[in-house]
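In the part that follows, the structures are each spelled out as structure tokens.
Please treat every number below as a calculation from the coordinates, not as lab data. Predicted model only: the values in this text are computed from it and were never measured. Cβ atoms are built from the backbone, for glycine too; each structure is taken alone.
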Structure I
Amino acid sequence: MSQCNTANFEKEKIEKCLFGDEVLLTSPLLDSLKSKRIGIVTNHTAVVFDRVHLVDTLLQLGFNIQAIFTPEHGFWGRVPPGESVAHQSYRGIPVYSLYGKDKAPRLSWLQSLDVILWDIQDVGARFYTYITTLGLCMEACAKAKVPIWILDRPNPNGFYVAGPVLDTAYRSFVGWYPIPVVYGLTVGELARMMVQKRWIAQVPRYRVIAMVGYRHDFRWEQLQRRWIAPSPNLRSVHAAMLYPLLCWFEGTLISVGRGTDSAFTIIGAPFLYPYQYAYKKDSIENTTTLMNIYNFILQPIRFIPRKHPAAPNPKWKNQVCYGVKIAFTDSTKTDDYFKLTLHLLKRCYESYQAYRKHHPQAPPFFKPYFTYLVGNSWLQKAIENNEPIEAIQKRWMEELRKFKKERKRFLLYP
């Protein structure tokens, strides 16, 4: 591995966005860490200038890293969703799991440290668990009186705010804060909001190392950076952008493509008759029936979820599923995003009802998990009662407007 020194990074300071870790490495602030015992909350995404992991970079520069802490999916990002992450080590440094018995660093793990660095790529959806881990780490740092530095990164969904705000009666690890599904903040901005709104029980000494050259209206492609899948099933930027719109289906009988190479870009189930019919109109190899709905292209498809490293036991495993592949036609039409989600939910539920007439022993369409993903109890009833899409959206708009107004106070970027 090539040697790292701060001079090597100076040539990277060109007219492009610098992430928080890159700003730190090219800042005088770096010198203040030389005598510190450092802990890092991180995973495989903390790659500096698309080349070397932050841990390796700091080690090669002679910094004293005493501990690594890692969230869901583990340090290498390979542990399937929901599975406990085991403790391990990296280059002789203990790697403590924050997704197992412990969801936050133990006091005994923090007592020998002088500072914690946070460097993890997030996707900007409320139910993505990294932001829950962030809040718990901040609380733990406050209790241990250890400062935490948050090395900020782009939010691939940071260009809009949408969806219902969480009802805190349904607080869970997949929804910890009263924020909408898509909240339009970087982790650094969200940390500021957590502190000021007192969403965390204890407030640590914290610092956000802001990015340079970032704007909220950026799309990931404009950053000219490679996409490192932050979790096993978000293998593309396209999947990361569709993830907030499709994750609700995880709380239903509908597959989001886990167990295929197209997770979170497709949905389907064996009983989706409308798409089954559309699929059979054409040859299996060449389905050409396309639907343009709310500025998305839906293409009927057939797929079979199978055992996969990212999904050992996927929904509808080894069964033929009919559904649609989803693509954006205009990613600027953000007001339409959740209209598509509601449209697909309603269509899928209609198909399920037709299926259940002939299969009365079929399990319920909605699982209890659905309520925690949407963050309220009324949305499921609205779908079951066939309420119009506009009426459903109207019910969450007032709280969403309040959040949008409040959010502006915490922005670090235009």
Structure II
Amino acid sequence: MQIDEQTFKNAMAQLAAGVTIVTTLHDGTRFGLTATSTTSVSIEPPQVLVSVATRLDSHRAIAESGVFAVNILGAEQLEEAKVFAGMRQEIEDRFEPFEHYTAATGSPILANVLVWLDCEVSHAYDGEDHTIYVGRIVDGEVKRPGQPLLYYGRRWGRVATLPPSRVQLIEGSVLTLSDATVEQRVKWVEDLAEAGVNRFRAPAFSDMMDRQQAMLDALPLIEGIDYALAVDDVAAIDAAAEFGATIVEIAPSAPDQVGLAAQAKALGMRVNGQIIPSPNSSLEDLKNKMDRLLEAQVDEITVSDLGGSITPAWLRRYLSVLTSWAGPSPIILQLDDRFGLGLANVQTALEEDVRAFVTTVGGLANRPALEDSAYLMNQSGVVTGIEIGEVCGIARQMSYALQRQMPGRLHKQM
């Protein structure tokens, strides 16, 4: 029995497909359409196919020019997809809003796509109301890693990864509280360790050593607990090693990151590098920063938001790219909550498979609150090892001792 047209469309709507823009140049005129019926055909020679409706002007243009290009879109390129699908009828020239250039065949290449493939038609097969064009790839480039734009169920979308099964929450403020005594800070570290926190951050910059030395002298070395100390010169690395730090965080401003990383590793410490994006950071800027850290052979990379510039949209656009560049070096996120996006960013990062976050008890220093983050993850089925009730109790103790309200939410409710 043959199915009817609507049943066929409904069936195909259940097949998720990557979104591409197929372009060509014929008699000096550019043509382009949004297509999901694109797939690989062979490896040797490298070939792809596109299926184009015979009613479209692009069909005739490809048939007569004998060339086409496939532009594979990133998840953030929804506007390009809609324009070339004819959903922006007020735009007469579909190419005008977007930067583009040409390669071997003259077919337009969109500048910011994930991948482009420039093809010469090697076969054309009659598919009734479509023609299946097979193209031999004569040029191409993987321009950048990233999430692809998808089309599924008549909706645009992206790949949604399952959250990690376990996440580490790092405490990033207790050791640096200038308005608490050394004894108070040590007690809170011990209590937080009992509550499941297994990593703490503290500065050890040379110009701060006098203020921090009493803290470091009093701090107990607890089995299974990592202390990560920030360093920017040789003296700070030596101080970190003498204290017994297991991790050093090399400051982005350090003049010799490669040398400092090598020295830290020689002393048996792991090395953390930092990327601090600005609101206007481009992919090229981020790549340059990542390359410097990879040259230093860091063991892990912290992406630090120091002014609230990271948003869920930023994370969706850049995080998978950063993860791809980082390779085996895990990404740690230090997020900012001054504009109330802390937990939204945490949730988005979980969807991108981030497995470590810098948080603070009570939400101090404009960071997502440790207890709030742990609760969010607990409700999402992600294990943190944190005793949430115990951390809430510590947050209330700290709030009373410091004589200030802390912005975290959960410790005020439990």
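Per-structure values
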item	result
Which of I, II leads on distance in nm of label points 7 Å out along Cα→Cβ at positions 310 and 334, largest value	I
If mean count of other Cβ atoms within 10 Å over residues 102-109 is computed and equals 15.9, the structure in I, II	I
Mean count of other Cβ atoms within 10 Å over residues 238-245 - highest-scoring structure of I, II	I
Comparison of I, II by Kirkwood radius over Cα pairs in Å, for residues 118-341 alone - largest value held by	II
Answer label among I, II for the case where distance in nm of label points 7 Å out along Cα→Cβ at positions 126 and 350, calculated from the coordinates, equals 2.7	I
Source structure (of I, II) for Rg/Rh (Cα atoms, Kirkwood Rh), computed value 0.98	I
